[in-house]
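Read the figures in this text as sums done on the coordinates, not as results from a lab. Please read all numbers here as calculations on a predicted model, not as lab measurements. Cβ atoms are built from the backbone, for glycine too; each structure is taken alone.
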Structure P
Amino acid sequence: MIELLQGGHYLLDTDKIVCEDELSGKLGIAPDSEKYKKNTMAYSILAEHNTSGNMDALKIKFDAMASHDITYVGIIQTARASGLKEFPIPYVLTNCHNSLCAVGGTINEDDHLFGLSAAKKYGGVYVPAHLAVIHQFMREMYSGAGKMIIGSDSHTRYGALGTMAVGEGGPELVKQLLNKTYDINYPEVICVYLEGNVVPGVGPQDVALAIIGAVFKNGFVKNKVMEFVGPGIQNLSVEFRNGIDVMTTETTCLSSIWQTDEKVNAYYKLHGRPDAYKEIKPEAVAYYDGVIKVNLSKIKPMIALPFHPSNAYTIDDLNANLYDILRETEEKGKQSIDNPNIDFKLTDKIIDGRLKVDQGVIAGCAGGNFENLVAAADILGGNTIGFDEFSLSTYPSSQPVNMALIKNGSAAKILASGATMRTAFCGPCFGAGDVPANNALSIRHSTRNFPNREGSKPVNGQISSVALMDARSIAATAVNGGFLTPATELNISYTEPDYYFDKTIYDNRVYSGYGEADTSKNLKFGPNIADWPEMSPLTDDILLKVVSVIEDEVTTTDELIPSGETSSYRSNPLKLAEFTLSRKDPAYVGKAKEVYKLEKARLNGENPTDICADFKAVCEKISSIKNIDVKNTGIGSVIFANKPGDGSAREQAASCQKVLGGWANMAKEYATKRYRSNLINWGMLPLIVNELPCENSDWLFIPDVKDAVKNKADIFKGYIIGKEIKEIELTLKELTDDEREIILSGCLINYYKNH
């Protein structure tokens, strides 16, 4: 299905992949990677948006931005504290994550009123709850061939529409609001070469999971751009392409871009925006840093077992080796859950040699599009999901999609089967809707299946789990009593009706105020909306207590700060911080607070050694390294994780550590650029170490850290203060000059105040 070609390759006429030897030998073209890398689609779009004049060090300005209601309050509050006057580019505020009043009384709707008032005051676009999920609305209304869009959600991907989109933490959007730039080194570009055509019953999630399974663990596309080309593209509808594209986030790539064609042109015309189209394709000879060859004809229905989208198998392979694969998944899952009181089981769902699941969900930016739900309706039509434990819920990705499903009769087929249809809502993707029962297994056409992502709480003795699948095979499983079934086993005549986009609902309900800022308007604050607390600049030396050591292979942002109902508190930094690491290390918050007491005492002019004997003993040990002034030495906390930050772009994964007194992370590597950027923008040191250098409750002393950051030291010394003193090497890897200033200032807010 998938073949990876390492190293540089060339694409000829968007059709043929050749290596360097073939280029110079049979074809007589002199290889030149620097020359021909400029012929990729990614290069041309990045060049058009780069303001630095140097393509090696990009400073990007975007055409539009998007945030949902977990992130936009914090972004606007940060920008407001940094001098925001009005939104300089279209900024779309959607309300698709905290649409429900699940916890905290009025706080979700209070935030929505804040968002609408901000759109009026600063000139933004406000999409009320239940109208559209963030990425569907951006596809429909703001994508454009050759454009670039940044969003404060990791699945910000519109590459199939010719739009390079990037999902980042909130502070990167703040920079755009303040007319600053997105600063990155020019990324490597990987060719994704599609050939062949999918067979009936195979959907976009199947293709996506096959690609993710092939490239995630080896980091083949990490922080790179995936550029989709090849003859197979013309065999896929635009919605099918969108379904693959949105899942590229799970490969850890930076962004994605696809060559456009008449089908994309028709998409823009359908959505009333014909001017948004232009042809985009690589030049006659284009250089790529690697190639992923995808034979669409060989893709089979896939399933990604808990607890990662890369844990992917064909359904046929799983069914043929059911016990062995499920048993292996159980063992890996128990290591990830790391709770001896929870017995995570999947093998108990084997009944008469077949896997029986408990729930199905088709939802969000990946699953809820028109074609997926029509295909599911074709399978469900005239059948029943039964009256036993198995349930199926569907979430159209926008009200226009919902209206089209109602008008063409697909909604009736879905509802008559016993499945439910809900409004546009991202909740099932992050644990705020359709939380399964304890020990249940849910199959979902959504974006992620990380531990606890579905809403269970291991600290309370609960565990349920999610396997990712395509809508077609979910529907096939539903009509088969919940027994896992690939859609290719069914003899279905797929209707494939035309889609008629009707944006009347948007015309009637969406507030479109870009370019019409009214600074006389007041923001509407609910009682939960709070300003960011004061944050200290970096001191000459810092002394940090290790308050959590996570030895998992990868740590997700959902484990750093849980999603689901906890995110209702996202507008109050201190309240949200109470949930930090709550499902991974429940002791973290208390430990961090104890350390933060020492820092608060220091900032109040007290001597921290006078209030804590253990801390005094640590300072005495440090005297053998350097004589420090305790009152002028920053005191805080630090966590260690092997590879933190996979998954969500939510800045709270970093900011919650910061407001609890965190000053650094130590890691062997960072899973994504966006998490590392979040740390930097909140003034935290993204330290790199070669191995676990400490034990929980040790201290880390970094002398002259301010000079190390300021003077761009490649490697500098730290000292672990435990049973004995151990010198270690620390590095920050590459930092831009602005990033160094942000860290020195203590956070992005301070940086802008200083400027």
Structure Q
Amino acid sequence: MAHAPSAPSNRAPEHQPYIPAETVLPELTWPAVLVGALLGIIFGASSLYLVLKVGMTVSASIPIAVLAITLFRLATPLLGRRATILENNIVQTTGSAGESIAFGVGVTMPALLILGFDLDYLRVTLVAVLGGLLGILMMIPLRRAFIVKQHGRLAYPEGTACAEVLIVGEKGGTSAATVFGGFGLGFVYWFCATGLRLFKEIPERALGWFPGATLAAEIAPHLLGVGYIIGTRISCIMVGGGMLAAWVLTPAILFFGSGLDTPLYPGTALIRDMGPGEIRNSYVLYIGAGAVAAGGILSMFQSLPLIAASLRSGLRDLAGGQPGGRGGAARTERDLSLGVVLLGSLAIVAVVLLARPIFHMNFVGAVCIVVFGFLFVTVSSRLTGEIGSSSNPISGMTVATLLLTTLIFLSLSWTTDLHKLAALSVAGIVCIAASNGGTTSQDLKTGFLVGGTPRAMQLAILVGAWTSALVIGATLLVLNNGGTVYSKNVPDTVLPLTGREKQQRVGGPYAAVDSNSYRVVHVKVGDVPGVEPGKYLTDDGGRIHYLVDPGVNGRLAKQDDGTPVQKYDAPKAALMSFIIDGILSRKMPWTLVLIGVAIAVVLELAGIPSLPFAVGVYLPLSASTPIFVGGLVRWIVDKGLRRGAGAEDTSPGVLFSSGLIAGGTIAGITAAVLGLWYNLAVGPRWLPDLAEQDSFALVPFGLLVAVLLLVGGEIGRRRATD
């Protein structure tokens, strides 16, 4: 079996994949698809838990690739042969859909509870399925534009790292030792932080001499590795956006607003009483969302020539089997046809319209899904290539989708509760499409480097999207129901009834003693004096018997009998519900959004890529700082070895960073899953004086940075000498 020696340099004018196009190996096999689907379900459930708790997830492709290599090696006697690198690639491609769909569902669907609707399995699952399929379909005609034509310019850090993991897993030797050494170190390091709590994850300090400013860093190995892979320039631009938000906008808002005697909308507290985090959530996030939306649109316009060329190529494929189709094209250039894309998109629109009783969607909403889906899949796919999946601001794109959709609805005077449900459904499908589109682009980059067949990978991720979506909805309901509190501590009040209320029985500890059915009434802010907003169960006369406090976005942490329950804050979903209510109720802080738009325009005029900068503004500074440190280490290594920035994809530093990304992400998910059953936090007991100290947390991070510098510099220098 002939193999190419390694993945090519980004500077190479011609790309030679690891497995040549003329070599045919087992690829889209049932074992690979089934294992990938199973891992996708597992990682999807874990990722949903993370996004409900903290509002973010991490890319799952690399961890799944590592697990695929390990599992198939163990299963070699059962299979009767060794799994090929292309089969391992199919596993990670199939499984990667679970994380991206989980993020989109967790960011949007819990907002239903805040808007006064119940979580319904069919609704959540349909949104997940349609969004997942739309993201994949829209990415198919973009593959040549972003993956092939932009090779060497768009880094796709996780996709490149995933390819390195697959290649070194195939080759073994010192390269494999470098990757898996990074994996082991990243896993142990981040499990000690997130699971055992031996040191703080995010050291943070307010700058007393600079009111409102803070210095923070999420000292995560995967973020450090992403910074090393994407290089110095983009990491510096990102941290510049974070510094603008944390060191300019937040102090300015505090300085000018500290003299106000009333809250400044959209904040609900006095600015002088707010901390930096509250100022960020109340004001800066809207500026960041405006910048991300504008930067994404500008980026899309810059890519229009490549997009048009890609679409023309796809039309040629559809017409007569030209290169890129199934006909006489090389194996590594065969995509699903543009006909599949068009028919699939029409089928999605048809399903949305047929599901009107579920989504309350009309033709305008369906058109919004297709148009915004293509727009933000394009933006997400390109942004993923620039800064990676872990830092891709999908929630910012969802905010932009909500802004545009609700503005259209507002102009048509569609402002009822059912229109809010329709707007959220549009945003949910587009959010999942953008998330899965970015993931698909990373997977296709991996396949481009290792020599996978695009058509096989596209079919695999379609399967992964279907299987993961069917489980994600059930997982969300299980997590919500597990944390739902049924309380009899309710006001003695009669609520107005319409006669069309749904019927529901009580749950929790009261289910054993009360088998009656009650009417479900949702109370909103200001609807009934003396009654807090929420979901209530009443008798046929409207008298309240129970409060039903959901597990997601609920406020009660215990049942009436004192039994504790697990609650989920779902911070991004709360933001989505606020935006829908804000626009359709005519309360959106447009000035803040337009400030963000102006920032993006100024940066483009100055010749600076606005999108990574906008990402830095939107994300907390703590997320950009370790990426900047990784880019700084890359600069030191490149200077020491006297080579151009980003010159080698297979350098020891890149291989080691790939391992850090894989180890850190697996450790985070492992800690989250084990934390559902076990209290792993031994740090506060073992190190009571050190575990919560900011300065102590910097010690292990400094050692991690030193190891990366040593691996990237010393080993690289030794290789160059040899």
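Here are some notes:
- For mean count of other Cβ atoms within 10 Å over residues 413-420 computed as 15.6, the structure of P, Q it came from: Q
- Structure (P, Q) behind the derived value -20000 of helix-only ellipticity at 222 nm (-39500 (n - 2.57) for each DSSP H run of 4 or more, over all residues; to 500): Q
- Kirkwood radius over Cα pairs in Å, for residues 37-236 alone - highest-scoring structure of P, Q: Q
- Read-out semi-axes √(5λ) of the Cα gyration tensor in Å, for residues 69-140 alone, computed value 20, 16, 9, structure in P, Q: P
- Value 5.5, calculated as mean projected area of the Cα convex hull in nm², for residues 453-500 alone, assigned to which of P, Q: P
- Among candidates P, Q, the computation of relative contact order in percent (Cα under 8 Å, 6 or more apart) that gave 14 used structure P.
- With distance in nm of label points 7 Å out along Cα→Cβ at positions 381 and 709 derived as 6.1, matching label from P, Q: P
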